[in-house]
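In the part that follows, the structures are each spelled out as structure tokens.
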Structure I
Amino acid sequence: MRQTLTLSANATPQSGGQGLNLYHMVNGLRQYFDVVLFCRGSFPAIKTEIVPGSALSSCIGKIPLLRRLRDWQNRWSEEHFDRYVSKRLPPAKLFQGVSGQCYESLEAAHGLGCRTVVDSITTHIDDFVEHQRRECAKFKIRLATSETIRRRTLVEYRRADLIRVSSEHARRTFLDRGFENVIVVRPQIDVSEFPEATFQEPKFRVSFVGMLEPWKGFHYLVEAFNALDLADSELVLWAAPGSRAIARYIREQTDRNPKIRIRPDQVRHCYGEAYGKSSVLVHPSLSEGFGYVVVEAMASGIPVIVTRNTGAADLVVDGENGYVIPAGDAEAIRDRLAHLAAHPALLKKMGRAARETMLARTDEEWCNYANTLQRLAS
């Protein structure tokens, strides 16, 4: 008889990084367990309870002066979701919740006799907040993570029987802080979703995909691209500025350098344009549990430049399918871009190697993870 696994995530399946994580989590485990899901949107063929959004968080988001209090918005959204789930958990052998969203749910699950897992989609919360604090200070904006959520997350780590992370980098941030019950399960990508790049574009196109948040390091990429000063090149930021300070910074940079462009489109709806027409993806994150955009770009057959603080760097062989550089190093980004731009044959060779890396991946980690959960529940 199959065991029941309850999953909860304050996300809509396939929307944003959390939604992609949820989508792959359900698809990775549904063949092994009877999955019950709490989230913000429906999931075909899975018993799903759609959790309504927080009215308070939504209200703050509509008031101009309060809209800047994003840590408050995030906190109330996460707490509302957690409280809703904790009061409605069904009997099950296993419960898995996302870090920062399952403080009360874990306690309720233990009361029902469940074994529990915290799914940490970032690095350890203290590592994540440390980088947030430093980089947000440069733009004089508030952190996205409140101190309350940080403290609740630390309790979640201690309450959980197991902590799942998406990369060896994320795992190390836990090991460094004394945690041993940590397992790495990387997301699985369907390469067939991504049309292969042809490198036929007239310009050397550098792409960034993701949130324009300080800890994503996009400003180091802008600095590197400006220093590159390469003819027939462009930098495309596939994102929309969030805070006023970042919007102002982007406006200043695009006014100064018309080769920098903003594309606020949803990349999920235009893989062929976002990745297929790019020469290289740069993901200069200061703290990243994984980084879906990295493997999406690799699946599309373009090389990537990532930092050592990006979890998806696990899949990058430096100099073969991309480059791995120190975080916060604009000069290193510039040097790698200059080298690729000067060697188009190498660009294509590394792009082919990147796609082959993704084609060679298997479901072995997911099978091992399911076996681990089954042993935990027995």
Structure II
Amino acid sequence: MTRWTRRTVIGAALAASLGFTLSASAAETIKIGLVTALSGQSARAGEAITRGLSIAIDELNASGGVLGRKIELVRRDDEATPAKGVIAARELVHREKVAVLFGGLDTPVSIAIVPIMNEAKVPFMGPWAAGTPITKNGADPNYVFRVSAVDEIVDRAMLQYAQKTFSVKKPGLILINNPWGQSNEEGLKAAMQASGVTPAGIEKFEGNDVDVVPQLTRLKAGGADGLFLVGNVGPSAQVVKSLDRMGWKVPIVSHWGPAGGRFTELAGPSASEVHFVQTYSFFGKQRPAGDKVLKMLMAKYPDIKGAGDVTPAVGVANAYDAMHLVALAIKNAGSTDGPKIREGFYKIGTYDGLIKKYEKPFSPANHDAISEHDYVWTQFIDNQIIPVTMKK
């Protein structure tokens, strides 16, 4: 018969506790962080990113997770503010110990977070913000990857589309006055110079401006026969409303800012006149992954009854593919160690995703998985984002 002394009782309790700790550790989730706008005018886009990640995580967890561990999404609202994004990123990296951080929506926020991630040696995946310097940030090693549009590529596409669709010869540039606007100013200037195009002028506006008639008047006087627009939901809506006040009907070719929220509500009837870029649409013939993801979205979210309710689709699609690529990187790494995951991205071979079939999407020289061949041009029709070539 075992004699239970104080020492044996303590020893047994310690052993039991240690065993529980090891068991719990083995079952710990892999935390994936998300810093994005979850409130304000761009909240719809933040929710789209969340849904794309959630669908992918549900799918991965249903098949056993990654490295035998379930994946857990931990979100923080940056309120589209760089300072708040930085605080949220630090909390998720240092307190929550996320293996990979997704972020987020706004280029200025992402650019502010980039140095933190490179210093912490934790991979940072971008499913939306398109600023060229986000991935091309000069760091070595660079921990920032992206499944999204890239300004310098979008800018070339904007010029080509304006010339082909509207025969624009002398475009005017109307750009948000922040790092995202600066990124696109540089990209558009380079694209126009390469094509021998001289702009009618370059004008800037602030995010809180409620009237940009003076800037637009100068572009009109300069002979602009089309506008290149770069700004998120609210500021872009103010440009459209200012054009209405002027009575100036001019083709508008935009970056994808209008897709991020309540653009049709804020811009009014002329919202449909804006043609803007996307990386994906659930309308039209889908790849097998498109039908599958749409069914998953409809099953999980009661407000989604069909393709037109997935708004903006780009947030869902980019995040969904990015999460699966992150899972492959972690699997390749065999670990949640940041430097090993970074190397794991380079080892990804083929992934048949929602946007496309990816073939070696990342390399040390290229951290952007989306190319100029992966864009779709769209406009708002009846409050739905529809490819321009399709009629509802």
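Each of structures I, II was scored by distance in nm of label points 7 Å out along Cα→Cβ at positions 221 and 349; the highest score is held by II.
Of structures I, II, the largest value of mean count of other Cβ atoms within 10 Å over residues 213-220 belongs to I.
If you line up I, II by Kirkwood radius over Cα pairs in Å, the top spot, with the largest value, goes to II. Have a look at I, II and say which one yields -0.38 for log10 I(q)/I(0) by the Debye sum over Cα atoms at q = 0.18 Å⁻¹, for residues 109-148 alone, as calculated. Derived from the structure labelled II.
Every read-out reported here was derived from the displayed coordinates using simple, explicitly stated rules and does not represent laboratory data. None of these values were measured; they are calculated from a predicted model. Cβ atoms are built from the backbone, for glycine too; each structure is taken alone.
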